[in-house]
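Please find the structures below.
Just so it is clear, none of the values below were taken in a lab; they were calculated from the coordinates. If you're wondering where the values come from, they're calculated on a predicted model, not measured in any experiment. Cβ atoms are built from the backbone, for glycine too; each structure is taken alone.
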Structure 1
Amino acid sequence: MYYYPRFYGTPDVWYFALLAAIVLSMAASWHVKSVYQKYQKDRNMRGLTGAQAANEILHRNGIYNVPVREIAGASLTDYYDPKSNAISLSSDVYHGTSAVAVGVACHEAGHALQYANEYAPAKIRMAIIPVTNIGSKLAFPLILAGLLLSRLSPYLYQLVYLGIIGFALCTLFQLLTLPTEFDASRRAMDNIRSFDLLQEEEADKAEKVLRAAAMTYVAALAVSALQLLRFLALYGGGRRRQ
């Protein structure tokens, strides 16, 4: 008596679907870099740097306890860290005077505004990070262990289900990332236009790079969701055979 997986669709279908999602993710990443590089050298009319723009948005919203720091690293490695309550900008964004540099910096300021305003999806996303970190590390080992050890005891197939649950938590994290990222971009563009940080044509360039960046998160969710569905289809229907 042992467990065996029930297949929904052929394995090839899931492999090709997952491969297509991975290609989409790579294309989205390439597109955001392409848009950023296209406008990177276009200096905005006010001559604002990314750091100055981020600070202006923070201060105009009454936030003075979020430092904007320069970090070493490649382009588009910028982030807001809610634990340290600080914005870290790569050198080309921190010192950059292009509309896209301002857009990226203001996007990170948008994340700071979310936490200052207790934006629910951002807080939930932050709260589940420890659990998702564990799930991401253990998902594949648990699934593999369950498949191998179930030959010794059918009850050990439960490890597969625990692995799938762990991966599902990672997918949930990706799902919560979407509204958080879209909202940060919306806040960035609203503030850019409200405070006239960029002229309208320049704001359009900033918005283009933020839209392109948002698609990378959509693609990442697609990859994660398809992998989860693949696990459920191939291994979620395990059952006993007498």
Structure 2
Amino acid sequence: MAEQATATDPRANRLLAALPADEWARWFPALEPVEMPLGAVLYESGMPMGHVYFPTSSIVSLLYVMEDGASAEIAVVGNEGIVGIALFMGGETTPSRSVVQSAGMGFRMRGQLLKDEFNRSGPVLHLLLRYTQALITQMAQTAVCNRHHSLDQQLCRWLLLSLDRLRSPELVMTQELIANMLGVRREGVTEAASNLQRTGLIRYRRGHITVLDREGLERRTCECYSVVKKEYDRLLPPPV
């Protein structure tokens, strides 16, 4: 059944699909389907977190926002994961902002229910800790990439990470939003996207990015993408 999962099936999310039968029976009634429109803010920095989210066909960007309003992405979460790890890691708030980067569907669960499941110290605890380790790897590698690699390489990494979390080669994304995610000026994103388009790797039209040559993007990006992907593949169940 997992192979046929769609965005309206909770098991389109890899973590939910990996739940053993007993845990699934407890979780299923508590999962609420939610639309996740582009730009929707799930959490603001410092605000109480009442729910956790399991994207199925959407992607959520975790952003760190500075006092002057500037922001930079620290991680992306899609159908491989959960948004709101602070709830089961001992905190009730997070210093980052969570924004829907690619519109779609997902499911949410009340935070207290998830904490209760985590505290059972069974398979849920181990699954969520493995996911958290993978997410920390992504955050660390993103920081290294933003410091040491070119904007061209960063954009390739960002596109590939997004593709891994979608069932389509097309992303609906403005250059301004990409610039906010990467923490760079819009002109830099325009130049980098134009370079990728000229070499036939992507097609960009009016906020729609279509990846034409994924293998070409993988050759062009830095090692940061493969480091993150290998860690997710090692720690998490395979995609549904």
Structure 3
Amino acid sequence: MLEVRHLNASYGHAQVLFDISLQVPLGSMVLIQGLNGAGKSSLLKSIMGLMPQVSGEIDWQGNALAGLAPHLRSGQGLGYVPEDRRLFEALTVRQNLEIAVPKSAHRQASKAAPVVLEDVLSLFPGLRNMLERPASQMSGGEQQMLALGRTLMTQAQMLLLDEPCEGIAPVLVQSIAEALGKLKEQGFTLLIAEQNQTLANMADQVLHLSAGTLSKPRFTYTVGSTLKPISPT
């Protein structure tokens, strides 16, 4: 489980997150919604260790992440896909995927088999015929699939996804939504900043962020239980 307690984050003197607390149970999908500028990206960056000023507690599977550099958090099983994807555009699809494999291609906190190239191609069949294509020659939706696949190749167990369905063709939105559903079924944990209603309908929790403050979740969720709607206040 990911647990965030009393998280505050700032850029210099500008505070952008205020006393955020949330839980993401293992194997669940939690969606963070909010207007542009609400702090969704800052929340994901804070969890990944990419914000300049953060206070509060962040635990992943019982291990405190505070003070750990982003690459060490990645080694703990967290994988982050930023909104701009950060692909190596001069490299081919195959190279982008293979470069992400850690020296030890085994999960550190799981006995599950490591994710390999064929797993990514099974999840995103459209990439199979693009393996030798430079990432710069892909559409936005194709690049998003590649970015997700590359993060899986890091052997991440939890995915932090920033607007994975933003600005791409509807048919590819559906493909990405289906892939995320499959990952959830396979036991991956997902924390997603996204406005797409397709993902909201799939999520175990939908949380709303406004001006850096988290409001009451739309659903309560307990592992092994049925989701219960919360009456609006």
Worksheet entry | Top of 1, 2, 3 by distance in nm of label points 7 Å out along Cα→Cβ at positions 93 and 197, largest first | 2
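Distance in nm of label points 7 Å out along Cα→Cβ at positions 53 and 157 computed as 5.5: which structure among 1, 2, 3?
Computing distance in nm of label points 7 Å out along Cα→Cβ at positions 53 and 157 on every structure in 1, 2, 3 gives 5.5 only for 1.
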Discussion item. With helix-only ellipticity at 222 nm (-39500 (n - 2.57) for each DSSP H run of 4 or more, over all residues; to 500) coming out at -23500, pick the structure among 1, 2, 3 it was computed from.
Written reply: 1
Worksheet item: For which of 1, 2, 3 does Kirkwood radius over Cα pairs in Å, for residues 117-164 alone, calculated from the coordinates, equal 12.1?
Response: 1
Item to complete: Of the structures 1, 2, 3, report the one carrying the highest value of relative contact order in percent (Cα under 8 Å, 6 or more apart).
Response: 1
